[in-house]
1. Identify the structure, out of I, II, from whose coordinates FRET efficiency 1/(1 + (r/R0)^6) of positions 209 and 297 (r between Cβ atoms, R0 = 30 Å, to 0.05) was calculated to give 0.80.
2. Rank structures I, II by distance in nm of label points 7 Å out along Cα→Cβ at positions 65 and 265 and report only the one at the top, that is, the highest.
3. When FRET efficiency 1/(1 + (r/R0)^6) of positions 17 and 289 (r between Cβ atoms, R0 = 25 Å, to 0.05) is calculated, the result is 1.00; to which of the structures I, II does this value belong?
4. Could you tell me which structure in I, II was used to calculate log10 I(q)/I(0) by the Debye sum over Cα atoms at q = 0.07, 0.09, 0.10, 0.16 Å⁻¹ as -0.31, -0.50, -0.62, -1.38?
5. Computing mean count of other Cβ atoms within 10 Å over residues 153-160 gives 16.6 for which of I, II?
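Each reported figure results from applying straightforward, stated rules to the coordinates on display, with no laboratory input. What you are looking at is a predicted structure, and each value in this text was computed from that prediction instead of being measured. Cβ atoms are built from the backbone, for glycine too; each structure is taken alone.
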Structure I
Amino acid sequence: MHSSPRILIVRLTAMGDVIHGLPVATALREHFPEAMIAWAVEGRAADLIEGHPDLDAVIKLPRRWYQSVPATRNLRRQLRALKFDIAVDLQCLTKSAFVAWLSGARRRLGVNGPNGRELSKWLNNELTDVRAPHVVEHYLRILEPLGITSPAVSFKIPERSDDAAYARQSLIRLGLNAQPFAILNPGAGWPSKLWPAERYGHVARHLHHQHGLTSLAVWCGNEERDLAQRIVNASEGTATLAPATTMPQLAAIARRAQLFLGSDTGPMHLAVAVGTPTISLHGTSRAEWCGAYGDSNLRVQAYYQEGSARERRGADNVAMRAIEVSTVIEACDTLLGRCGKMAQAS
């Protein structure tokens, strides 16, 4: 293989999984410094990864492009013009593998076994039997056919100057610019991933009284705003409602926080990626597979609520409600104590 291949990464949807895939871009750049590396993505995740230092291009696909023959033809022309040699399909669904195939790349990397879903095992032509404990490592091991083994994990979420300015101005307005604060995120993509908002309020009171932290309740959309307001109402004055944010703006605010607490969601994975000490809560997702990545973070799960993806998505949040406030408070104390010792040592 020549030293400057043209590489397409395909992870189209799910904010958290796009974030999980970012170390793949860095691993490819370190192995092929002269490569042209692009990423095909749909929706809001494009705004988050645009400007990533290891990507040369972000290819934004319109929603439901595959339902339109003209849109599909246009995508094929756009991809073929870039003359890709390699496509790395992180998502391994029919839709993502089809994008890899449309690119014209001769080498299309994917996975074998149950994680190679739908028609991806027929459209991709270099399949790896991946065995990895966490999705971040799972994605990285797809690169093994390229000679990339055990790369370091680095997310490199870019911070634009306007997002940093928004974070600073928001924290000044909230009175948090000169004091430590925690972020509490009550929202989730599935109702079955919701931990009761009032319990976050209890945690906020503990964080304030025991650690001197004010809590910032973040949200996206009216439904999540209502949940965030319920945190504030239950916090007895120890939590405040965050302003509306885009994901890049939330990333900038999270960089400045001492702690992030939330369920298995894109914002939680975003906090991990920008280096915020993070605690993730799990019910219908496996903590070891998609929890807050890295030994410096903590994952909390009472038990795993099993079922198909559709069943788990539509389930109630009984497994989340099985997580006690005392368990979460203990995790907060542990993580903040660990971070305090690290700060003293440095």
Structure II
Amino acid sequence: MNIKTVAKLAGVSVSTVSKIINNYSDISAETREKVLGIMKETGYIPSNSAKTLATKKSGLIGVVFAGKLNIDFTHPFFVGVLNAFKRQMGLLGYDLLFFSNEKFHASGEDYLARCRHFQVEGCILLSGQELEPAIHELDRSPIPCIGVDLMLSGASSGHIMSDSERMAAQVVEHFYLLGYRDIGYLGASAYYHISSMREAGLLKSLDRWGLPVQPDWFIHGDDFSENSGCEAMKRLIAGGSLPRALFAGSDHLAIGAIRALMEHGLQVPGDVAVIGCDDVEAARYVSPPLTTIRQNKDKIGKLAAMMLYDLINNQMRSSSVLVEPELIVRASCGARREG
């Protein structure tokens, strides 16, 4: 049973059945009663596609985990953002459709074709790394898109992320007030543009304060993981020269660095003070508890939903939004020890 069969049994057009399904007022009471009676008798339940036929709206939002180096549902930042986005889009009357990119890479199928197939009204793109060309094609398309930690430039696109320069400024100011002058950075590889943005923000803040930059103290792991941070920190320790303070591009990198320092008999913050980024759940329980930059995941998710809704309804032009981060002070960054 489908909408065409209902229309044939009722002796009306498919568009008339669609209007009745979607409660249009320009249908006579007699026709409405007849069609609804047939639907009841046959047990026909209108599908989302039937509603789409009449309204040109599917009520679906595509969710794309962008990039070949994929993120997933274990990622603490993006999961927090996505939960807030889901709640807000639900209040606006939308459902989410998740796109898998495992089969996508093997088949060569593109995101734009899949979005058109499912008639999504818009997309949220969550940033992985090594972006596939299909992401840029989707960005350039008429389908409204919002990127999270992913800079989009399409005429129907916008993006939102935490303010990396403000993050770095808060970190350097906090270190400076505690007496630290020799500051390093622990980031992910160059594939991770967010790590590069945080590093650039740190360099800019160090220059603003007139503080020295020691290239040997700027180190990088393969990714944002704890093991990556630990291995990168071990390389820095082996070099024989350590900064007195370290800004890590993620909390997991910071936790790995702390582990490496302690394995080598060094104290945090006594020998090296450490500040992370993200404020993951583990940050408050590691020893010592981690000073970090908290990203407002709830606000980012809600704003992403409202921005996408406005793009879908032509109430906003392409735009970018930076969200203010917050410094959370814990024990991994104390006053500088003399000597």
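1. Details: I: 0.80; II: 0.55.
Structure of origin is I.
2. Numbers: I: 2.8; II: 4.3.
Of structures I, II, the maximum of distance in nm of label points 7 Å out along Cα→Cβ at positions 65 and 265 occurs in II.
3. Values: I: 1.00; II: 0.00.
Here the read-out was taken from I.
4. Details: I: -0.31, -0.50, -0.62, -1.38; II: -0.40, -0.58, -0.67, -1.25.
The correct label is I.
5. Details: I: 16.6; II: 19.8.
It traces back to I.
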